Structure P
Amino acid sequence: MWSNVLNPKASSVCLTLVPQFLAPGRPVAPQIAALAVAHVAVVLVWLLFWTSVVAAARRAVDTPQFWRGMSRLAGAVLIALGIRTATAR
């Protein structure tokens, strides 16, 4: 929340977009509250999605097979770079 409140770009986006969704002749406060609830719901779903993705990635990274594969890949890249350097003019 604070990153949006203190970010001038986020404030300018809200100030330019919110009036487009407000109906003239109706009370403004309930409309803004409904938009705020919708924004919170969208952000909540987005953050929960990324939390599940990061948790699944962590489970995959915490396996010995992953680290063995990464070590082999890093070794292959270093050998390939060494061969390329040795054969360069």
Structure Q
Amino acid sequence: MNEFTIQLPQQNFRPGTYTFAASNEGQAPHALEIEGPGLEQATDTLSAGQSADLTVTLQPGSYKVYCPVGNHDEQGMNTTINVSG
């Protein structure tokens, strides 16, 4: 995570359990939240240089991955992942 982007190594997943490694590479505080079918989980808010793991179980469907801090989502700090298979 950085001001104001989220980068993931992939956008497409198969159903299963995954651990997302969130690292705040920016200066502002950030968090990582994943919201989709039957799921809404987030890391704690991370200060610059901090990191945290977020382990989730993904079911088929689309998930929004975003920063829930302040208006970071509205500033474009979001992406979508798709789960199928």
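Rule-based calculations on the coordinates, nothing more; no lab input. Since we're looking at a predicted model, the values are computed, not measured. Cβ atoms are built from the backbone, for glycine too; each structure is taken alone.
For structures P, Q, calculate distance in nm of label points 7 Å out along Cα→Cβ at positions 11 and 67 and state which one comes out highest.
Across P, Q, distance in nm of label points 7 Å out along Cα→Cβ at positions 11 and 67 peaks for P.
Comparing mean count of other Cβ atoms within 10 Å over residues 19-26 across P, Q, which is largest?
Q
I have -27500 for helix-only ellipticity at 222 nm (-39500 (n - 2.57) for each DSSP H run of 4 or more, over all residues; to 500), calculated from one of the structures P, Q. Which structure is it? Going label by label, the one that fits is P.
Computing distance in nm of label points 7 Å out along Cα→Cβ at positions 3 and 27 across structures P, Q gives 3.4 for structure P. When Cα Rg over 2.2 N^0.38 Å is calculated for each of the structures P, Q, the largest result comes from P. Here mean count of other Cβ atoms within 10 Å over residues 43-50 was derived from just one of the structures P, Q, and that gives 10.2; the source is P.
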